[in-house]
1. For distance in nm of label points 7 Å out along Cα→Cβ at positions 22 and 166, which structure out of P, Q has the highest calculated value?
2. Given that helix-only ellipticity at 222 nm (-39500 (n - 2.57) for each DSSP H run of 4 or more, over all residues; to 500), derived from a single structure, equals -13500, which label among P, Q identifies that structure?
3. P, Q: which one has distance in nm of label points 7 Å out along Cα→Cβ at positions 86 and 126, as calculated, at 4.0?
4. I have 20.6, 69 for Rg and Dmax of the Cα atoms in Å, calculated from one of the structures P, Q. Which structure is it?
5. Among P, Q, considering only Cα Rg over 2.2 N^0.38 Å, for residues 46-133 alone, which has the greatest calculated value?
6. Of structures P, Q, which gives 20 when relative contact order in percent (Cα under 8 Å, 6 or more apart) is computed from the coordinates?
7. Of structures P, Q, which gives 68 when percent of Cα pairs over 11 Å apart, for residues 78-117 alone is computed from the coordinates?
Structure P
Amino acid sequence: MKIYHAPNTRSVRILWLFEELGLSYELEHYKLGDSEMRTPEYRKIHPLGRVPVLEDGAVKIFESGAIIQYVLEKYGQGKFIPTVDAPNFARYLQWFHYAEGMIMPQVNIIVVESILLPEERRNKVNLDRATKLVTRMLTAVDEGLEGEEYLAGEFSGADMMTGHSCIVSARLGADISDKPNVAAYIERLNARPALKTAFGT
């Protein structure tokens, strides 16, 4: 299988998944904002010129959550995803989708306003609002982690999605000083060898 990847993007989630599962993969490595990703050739791979994309034979799939679900269902052998009749299945789904539904929209704004835009075009009001909102989104995660090491009880795809979002949010300035469960959770995730490899690739 081939993974189209750029560091410090959502494609880290896919490398993390493959490393956790011990699956082999071929890597197509890009940089964020790489002009090659805007070419007509690359847009045949991803219509918006983004990562991640996974190629698995004739299958080509983008969106990190969709890729994680696809790989876990097809190659996970029951790892990192509860069965539909498991008591934690609904909780797993909830936190799996919380990343893109609640956290990452604000992270996108923070990245644009603090990294991608030239300084003269940045809007501090937008940046401050997004930082405040993402901090609020992490409050729910902190409450959800009360008494738990991982979001669905045991390590799962939900952690690869929302856990990654928590790490990125904290790196971008979200205040977790009053969120001890999130702080400890991030520390646990960062200690996982598979995530260390993914972030270092």
Structure Q
Amino acid sequence: MSKAQGSALRKSAGTVDKREVIITSALDLFRHYGYRRTSMEDIARAAAVAKGTLYLYFKSKDELFEAICRSLAEQVAEGVTKAEALDLPLEPKLTALMEAKLGFVYRWILSSPHAAELVDSGSRLSEDVFGEVHDQFHNAVRHLVREGVKAGELDPKAVGLTEEQAAEALIAAACGAEKAPDEKSFRAQLAAIIRVTLRGLRA
């Protein structure tokens, strides 16, 4: 590798690292102080970069927030993919899927005292960003329900539901855990909701 190539790689790596530092710093500030109260100057200070440097990466706070949403969506998608690949029985695999999506969102967004504002800002600025991961998650749960029916573990027809309706009911019920006061309570409530809901669908 030539000196020029090495320099280019280091510069590229430094650029990626600085961008990630900005995104991480901004997310931390948004979670603690809210979207509206956090300024670009606050973010530059937290990321230890000059304000002018910050604007080289992101032209506005809206653009930065959208980048955060994209980063979070990518992490959720990766988590859902990993959960789908797990070789586990029905209940723990469903729990892993719910943790990958709902648990991640709770940990990074809903546990914030400014959750409502962050969700509203996310919907306003980057609704399309989460569309793909939303579909991926719902399809994964539907697939798991179908597998449960094929294996003779689940029988949604016994309670008047199609497989798709059963999957959506499981997701809707699990979302109830989002009102938990802290992450430990969230996990406990999520596990209980999944256990009880699955019991109603058991063959």
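1. Working: P: 2.7; Q: 4.9.
Comparing P, Q, the top value of distance in nm of label points 7 Å out along Cα→Cβ at positions 22 and 166 belongs to Q.
2. On the way: P: -13500; Q: -23000.
For helix-only ellipticity at 222 nm (-39500 (n - 2.57) for each DSSP H run of 4 or more, over all residues; to 500), the value -13500 is produced by structure P.
3. Values: P: 4.0; Q: 2.5.
Comparing all candidates, it corresponds to P.
4. On the way: P: 17.0, 53; Q: 20.6, 69.
Checking each candidate, the match is Q.
5. Working: P: 1.44; Q: 1.31.
The structure with the largest value is P.
6. Working: P: 24; Q: 20.
Computed on structure Q.
7. Numbers: P: 68; Q: 63.
Derived from the structure labelled P.
Throughout, read-outs are computed from the coordinates displayed, never taken from laboratory work. All figures in this text were calculated on a predicted structure; none of them were measured in a lab. Cβ atoms are built from the backbone, for glycine too; each structure is taken alone.
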